Each structure stands twice: as structure tokens, then as C-alpha cells.
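Engineer: Please go over the structures that come below.
Every number here is computed from the coordinates shown, using simple stated rules; none is lab data. What you are looking at is a predicted structure, and each value in this text was computed from that prediction instead of being measured. Cβ atoms are built from the backbone, for glycine too; each structure is taken alone.
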Structure I
Amino acid sequence: MLIQFISENFRSLKKEQTLSLVRSSGNEMPDNFFQTTAAATPELLKSAVIYGANASGKSNVIKALGSMLHIIQNSFSKKINRPIETESFLFDALSRNEPTLYDISIIVPLTNEEGSLQETRVDYGFVADKNMVYEEWLSVYPKGKEQNWFHREYKQEKSDYDWKMSTYFKGERESWKNQTRPDQLFFSSAVHLNSEQLKPIYESLSEEILIVRTDRISNELSKSLCKNSDKEKTILISLLKSAGIEVDDITFRKPKIRHEDFPKELPEIVKDKILKEIEEAIVAKTETFFVYFDGTDNPPEIPLHEESDGTQKLFEFAGLILAVLHNGNVLIIDELNKSLHPDLVRFLVKLFNSPLNKKNAQLIFTTHETSVLRKDLLRRDQIWFCEKEEDRGTHLYPLTDFKPHINREDIEEYYLHGRYGAKPMISNFEFPKDFWESE
């Protein structure tokens, strides 16, 4: 579960920007937020949306989190002399040469003093450029009170780190420290060198936060769920029906290629050879069919590739959505509106905000689709905006900054009319006077 994410000096995020999933004041839409069992942790939101004009930096908020997770996962195996994969703000000389800040707060099941799992708040962050890590810290709050497990900070005057480690942090700490290069994260090194305490935190960051682009989602997960069991297939079909796709069954068949499909003049021995090669190539490939019952023994079966783009895209999403809801993951999608009808975007948001989301999975997405702003879908604290400032840096801010009145403001209408900013600045365009003249 994500509490908040902070980044500074990453791409267009010149100044420190914070995306928070902490519930603010107001009791409207109680299904849209939840209380964890973690001590001294505020109620959290099940979803959040980020709006903004093209090139406003809303995708960079997601890319910053993706960059942090990528660095965590690849730090230990990173080769010497390979740069740390971060990107500073490029539009002023000072920022260009400064490191990037990443800081995240999450809820992780950790083993408590009694030996049982307990949801616990964890804060982890680091400051790094392409060459080295300048600062790194990790704190946990098992009983609501901070335990700073470790903190390291590079001191220029002595060309070395100052280290602080808590007695609550167990294991071969000195060994892990000595095996961590300046261009590596201590957190990642300790995990790969068998820190049992840090392992569940690493797994949560590596496996439970999923960042996807709508143009890169495969339907393999949906197909796998359908093939795993009739129960999972029934649930997936039910999800599709709820979204307006009246499919009754989903079947899979391997493509059939016969001798008759080859030119008659080909010798039989050649046909046999080609058939064998093709069968080996498609051994794991199956074609997907949507079945529509019509009261006959041979209901129509439509190949998936002949269904509409929207239906194909929703089928791709279905398996991912069900897996995320089942596991209680954090799903982050850039440009959710791509290839999906506005009603389907609203349907997916409603699903995450509903009581059906029993494991409190979270959905964060960017979009231009303003129908999501209509009443009875999102709370005011679930809506965020991105806008470019005069220095070309991104400013990320919540709708709550404007203190909108519940049920008295048409948020979609006000946004479209520019009350909250985060819209493209469009001006008149004219051709040069000599544009149409012949050369």
C-alpha cells in the first residue's frame, strides 16, 4: 500500500513534488478510503488521478517512481563504471549538476516482536546522481514510533560516509556496509546479502507496485487466468459483462494447418516437413475465441482479433485488474484513457473504489478524460493536477488546494474552464504572410 511518494530534480520535477494517498478531511464517499492496521497511520485513498496538459509533467511523476524502483532492483548487480539511471532537470545549470531525491512511504507486513506479521509503515529514500549515492535512509514505525534502521550521508570534507544504524536493525551490518560501493544502494546490497528484515520491504517495492503503459499490456495474463480454472474464467467473463461486453464463454484453440492449405504442386514430403516445423513453432500458441450463446448447439465464436479495439483492450486489462485486486497491489497506469471508452475508464475507477476491493488495492492513473471528474466517483483529495511553471518545472498539486465545496461545484466544468489550471495554453495561430507565395 502506498502512502506517498516524493521526488525532486527528476526530469521536469525541478522542485520537490509530493503525490499523497492520505485521506484529507471530509467523510464523503467512505468506500473510497480505508484504514490500515499499521500503527499511527492515516486513512488511505484507494485511487488517485492526475490531470494536466501535454508536456506538463504528469507522466514524469510516474516515471520518477519507476526510476526509483528500477534503481532499487538493479543497484546490487550494477557493474562498476555503469551510471546510476537517473535524470536531472536539464533547464538550468545548477539543477543539471545536482543529484535526484527519491522518497517513498508504504505499508509492509513485517514480523513484530511476538513473531507474527503486522502491517507497518516504512519510509525509504535516497539522493543520487549518475555517479554515486549521497544519502540513504530507512525508517519503520512498528508501534507508531519511528525506528531509523539506517542512515548514511556522504561528507565531502572526509570523502566518506557518516553512518547511523539502529540496534533494531539486525544482521551482518558491517559486512553489508563494507560490500556496498558508493554507486550502490546499501538497502539493495543488504537484501541480496541475506538481510531477512529488509527482504519483505524489498519484495513490496519490487513486486507489489506495478507501473504499466496502456500500449504495453499483453493479454497473456487474461488468457492464463481463463486456462487456469473455470472459476477464474467465470470471474473474468463476469467482469467483461459488467463492462458491457456480453460474452458467454471464452475458448482457446491451436491453429490448424492441413495439407490442403498448401499449393497442390508441392510434394507430400515437403508438406510434411513444413507442417512439422510450423507445429513446433506454434506449440504454445493458441487463438482466443469469444463465444456468444444463441440457444443453438453451435453458438457463434468470434476470434478475439476480430473484436473491436476497445473489447481487445478491456480483455488485456481484465486479467491485470483481477490480479491486482486479488493481491492488493498498487497499479499505476499512464494515460488510462488510451483505447478505452470513457465509460470503461469510469467503470475501472468505480471498481477500485467499491467494497469489492476488499484487499485495498490502489489505482493511480493519468488521463485527459474529464468525465472521471463528475460527481459520485472521486473525492476531492483523489484529484491532482500538473502544470508547468515559468522555469519549465512541473508543479503537482491537489484539488483540495482550491477548497472546493462538496456538491456545490461542478468540478469537470470548472476544470474545463480553467479554474484549477493544468490546461494547455492555446493561442491564435497565423501563417507568415509569405507562406503561400511560390518560391
Structure II
Amino acid sequence: MGSDPQQIYRSVLDRLGASEPLVLGFSGGSDSLALLVRLLEFGRQTRRPVHALVVNHRISSGADAQTARALDQASELGAKAQGLVWGGASLVGHAQARSARYALLAGACRELGAQHLLLAHTRDDQHETFLLRVLANSGPTGLAVMGVDAPYPLWPEGASLRVLRPVLHESRAKLRQFLTGQNLSWIDDPANQDHRYARVRMREHLARLHKNGFRAEMLDRAIQRFQALARDQLAALAPAIQQSVRFDRLGFANLAVESVAKLDSSIRQLLLEKVMLAVSGAGRCKHRGLVLEQLWQQVAIIGQTQTKNGCVLQVKSGQLWVMREPGAVCGRGKKPGLRVEVKTAGQPVWFDARWQIKPPMSGTIVPLGNCREPLSPAQLAALKAIPSFVRQTLPVLLCDGHKPNLLCLDAPQTISFAGAARGLETGTCFA
């Protein structure tokens, strides 16, 4: 790589808060073990604790024993080791395991007062991810792959958290050489030999290429080009959002059609994607890139009302309204509408992955479109000014003996449209 990995490593750690604890996702594998050893030294130098979080997905028969071994290893080295056990439904495949893992890690970070989760992804992981995304026909943003400082990869559980990858520019071979020099052994996860997983197959394919003279620097250069492109696009996206987008506290966004029409097509696609993520609460947009450019033409130019990515798009008086799709919240067909049970007043809850709520009382939160309780004349009058698509998806707190609480209107101090902050945040790239 063009930059010194050690210099990058220190610059990443410099992004931590002055008194922030060092919190590492730890498996006992070579990569996380090497990072843990370094973090322990860094922790001694800066007088801060090092927490090693070990996730037990409860997928394999040997998961408990492997978790115990990793916890023992971290403790013996001097870290504060903590096991995080998945207690939800049985997990199937890498995607479900990944989401469960990041959910557990996010909760632990908050409990420990950390704003960053340290991960031991390496240069090898970067190369594997890049090639897997090439095979999946990812666009330029996807091919920028991972960054050393990135948004947390799970929403909304990771809202306001970030991940740091201090050894992203170092090879696994170098890290293992470092561990051998320290006379330390690591845990080999049996899943890393399971050919059912595409990443395992890609890892072995890359190893064969390297044996036949393929140079890793070629992948480094390709990734650097896509990351440079992503940085340029984000630099253009930030002012475009500030000038063209208004997020409303009622959970929708208005886009100035004339202003957005002047943007380069690639920036317009990114802007639409970011706004739709904010309004829908989705972890990622299913439809991106050129599909969103076609959507723009249909809605802004032709004047159609369209539904995509969990949003309804409609043009009124020179403004493109991006609103939450009612069916995604109220239910459709055999899919029921959203319901969030509130057991403790004031205990923060998420609704529709975009509203952060501190309910003033216990009860049940549902979308207004599913509310069967009568509303007061004042509430009905206030709702008349709100578009139907928006109105149906507003959260309502139902409690026996009380009238329905239209939180956005009746108790605005208890609710926040978190999607707005997500949509305006443009200073990061590369998940």
C-alpha cells in the first residue's frame, strides 16, 4: 500500500475520544488476537481499559467451548473479557449471524460508554470483500468496500456508533508473524474451512492466484480508485443535501425538484438513496443506482406517484415528497402492521427503525393507520393539514383509560425523527 500500515493504525486510534474505553470485537482468531495485543499496549500507554467482546451465535455445536476459550485467552492477556450470547431465534447463514453479532456488540458498546467498536478486518478481508462485490455486480460505492473509520453497519441498533479498523491495511500473514514472535497461538474457526460459504471459496481462490504470481497490489490500486471516487461523490453530495433537501419532524422529506434536476446523475442517485434510507428506516436500499435515476424520471419529469424502497414519491408544487410507504408500516396481505409494546414509561424504544421515542406512559405504539380508537376534534383538525401517506404512518401510543397519544403532535418532546440526522450525515463513506 502507498501508506505505512503502522501510521494508519495510530491515526485510526487517534479518532477515539480522550477517555473512551477500547472496545474490541474478539473471536480469538489471529486477526483479532493480534489487534488485542496491540490494544492492550495502547491501553497501558493511555491508561484506559480494553474490553474484548466475544459473541456466541449459538450456531455450531462447539460454539460454547470456542467462546469460553476466547474469553479465557483475552482475560489471561489482561483484557476485560465479556461474552455476548445470542438469545433470539436460531440463526441461519452468514447474513443473520452478522446482524445478530452487530446487534449484540452495539448494545455492549453503549453499556460501556464507547462510541466506537474496534474490528480486526485486514487487507485480506478487504480483497475478499471487493471481489465478492464485483461478482455481485455492486456499483462504485459498494466497490469502495470497507473504510478504517466508518458508520456502524447495522441500523438502527448502531445509530450514532462507528467502527474503527486499525489493521485494515495489514495482511493476515504479517499479523500471524507478529503473533508467532510473541509466542502466541490463535483459535482456528472451523467455519473458515466450510465451502458452503462464498467467502471461504473466494479466500482459497485468492490463495491459488497468489501462488501463481498474482500481486495483491493490483487489488489495492483498484480499491483505492473506487474509494477516491466515493470520496469525491460524498464531497459533492453534502452541499447537494444541504441545498435541496428538507427533512420534516413528521418523518418525510421534501426535495427541491429544480435544484435536484441540476445535479450530476450519479450524485442525484446517491441523494435519492440517502433520503430514502432516512425516510424508510431500512438498513440498505434494495433498489439503487440507475433504478433510482429511472424513478426520478418517472416521478419528477412525468409526474407519476411511485413506490420504491419502502417509500412513496410524489411531486407537488415543485417539491418531490418522499414519504414512508403506509403498507410497510400498517401491514399488507398476511403481513401484520407494526406494534411496539411499552412496558416502562420513559424507556427509549424504536418504532419503524426511524423514530426514537421515550414514551410518557406504558402501552402499545401502532401506526395511526391501524388506530381504531376515536380521536378528539382537536387531533382530527391537526391531522387535516398532513398528507394522507404521512398521516397513516405516524406513531400513536395507546393506553387503557387514555385517549390516543399522537406523539408527534401531542407530545413532541418525547419523539425524534432519527432518520433526519441519518439523512443529513454525509461525512463518512465505506461501510
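Engineer: Quick check: 12.5 is what I get for mean count of other Cβ atoms within 10 Å over residues 289-296, calculated from one of I, II. Which structure matches?
Structural biologist: I
Engineer: One of I, II was used to calculate helix-only ellipticity at 222 nm (-39500 (n - 2.57) for each DSSP H run of 4 or more, over all residues; to 500), giving -13000; which?
Structural biologist: Structure of origin is II.
Engineer: Consider the structures I, II: one of them gives 5.4 for distance in nm of label points 7 Å out along Cα→Cβ at positions 81 and 353 as calculated from the coordinates. Say which.
Structural biologist: I
Engineer: Out of I, II, which structure matches 13.9 when mean count of other Cβ atoms within 10 Å over residues 337-344 is calculated?
Structural biologist: The value was obtained from structure II.
Engineer: Out of I, II, which one gives 14 for relative contact order in percent (Cα under 8 Å, 6 or more apart) as computed from the coordinates?
Structural biologist: II
Engineer: Another question, if that's okay. Tell me which structure, out of I, II, gives 1.08 once Cα Rg over 2.2 N^0.38 Å is calculated.
Structural biologist: Going label by label, the one that fits is II.
Engineer: So, one more: Could you tell me which structure in I, II was used to calculate distance in nm of label points 7 Å out along Cα→Cβ at positions 73 and 121 as 2.8?
Structural biologist: I
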